[in-house]
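Structures follow.
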Structure P
């Protein structure tokens, strides 16, 4: 979806289109072709494309895209659940490790007596 347009031939020359995923879009200090995304969250992760289109008569078109990933650290420490403090020999041990609100999903590694 288009969220920003800068065109010397239009009035106003700058137009910002509101998107839920990009609530704080501003013009950058580098002129009309510069954009600043403020306070992004993981919803802003995605493929961004800068497109340049010439005016009449050529209407030449060029674009460049790049994938941007917004990282989110875990909101809490890992949460262990489903375990007891002691077990009988031969009993099944089933433990769950949950990491909340992180992006991208983390790799979870288990250790036993400090050994992986």
Structure Q
């Protein structure tokens, strides 16, 4: 993402893939604020949720080691099922706790109107 923050009028971003994805995580390399990510299947049902922390570079860590460590950390955020859409939400979004509670109790439904 390579961002220090999102502009104040943006609460998150959606990623739409043409084909289902599996075993492909998101990483927090050069992302400097925490995010919650919700994965949705081809039917629009939520199939996973991860709270992601920034991957910060350690003192004296080489660039290659930093990138490799961030890539390794991305495996912590893999969903257990295939997905085709992903919603990233800033952790300071005012309705985030409600969204997380709903996702735990029942599937969320993603509706995209083009």
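Just so you know, all these numbers are worked out from the coordinates, no wet-lab data involved. Note that the coordinates shown come from a computational prediction; the quantities given were computed from them, not determined experimentally. Cβ atoms are built from the backbone, for glycine too; each structure is taken alone.
In terms of mean count of other Cβ atoms within 10 Å over residues 26-33, the structure with the greatest value among P, Q is Q.
Between structures P, Q, the calculation of FRET efficiency 1/(1 + (r/R0)^6) of positions 18 and 58 (r between Cβ atoms, R0 = 41 Å, to 0.05) yields its largest number for P. Out of P, Q, choose the structure whose coordinates give distance in nm of label points 7 Å out along Cα→Cβ at positions 42 and 98 equal to 1.4 when calculated. It was calculated from structure P.
Given a computed value of -0.46, -1.13 for log10 I(q)/I(0) by the Debye sum over Cα atoms at q = 0.13, 0.22 Å⁻¹, for residues 10-73 alone, which structure among P, Q does it belong to? It traces back to P. Using the calculated result -6000 for helix-only ellipticity at 222 nm (-39500 (n - 2.57) for each DSSP H run of 4 or more, over all residues; to 500), pick out the matching structure from P, Q. So the calculation was done on Q. The value 13.0 for mean count of other Cβ atoms within 10 Å over residues 34-41 was derived from one model only; which of P, Q is it? Among P, Q, the structure yielding 13.0 for mean count of other Cβ atoms within 10 Å over residues 34-41 is P. Here relative contact order in percent (Cα under 8 Å, 6 or more apart) was derived from just one of the structures P, Q, and that gives 36; the source is Q. So Rg and Dmax of the Cα atoms in Å, computed for just one structure, reads 14.7, 47; which one of P, Q is that? Derived from the structure labelled Q. Given a computed value of 54, 19, 8 for Cα extents along the principal axes in Å, for residues 66-105 alone, which structure among P, Q does it belong to? Computing Cα extents along the principal axes in Å, for residues 66-105 alone on every structure in P, Q gives 54, 19, 8 only for P.
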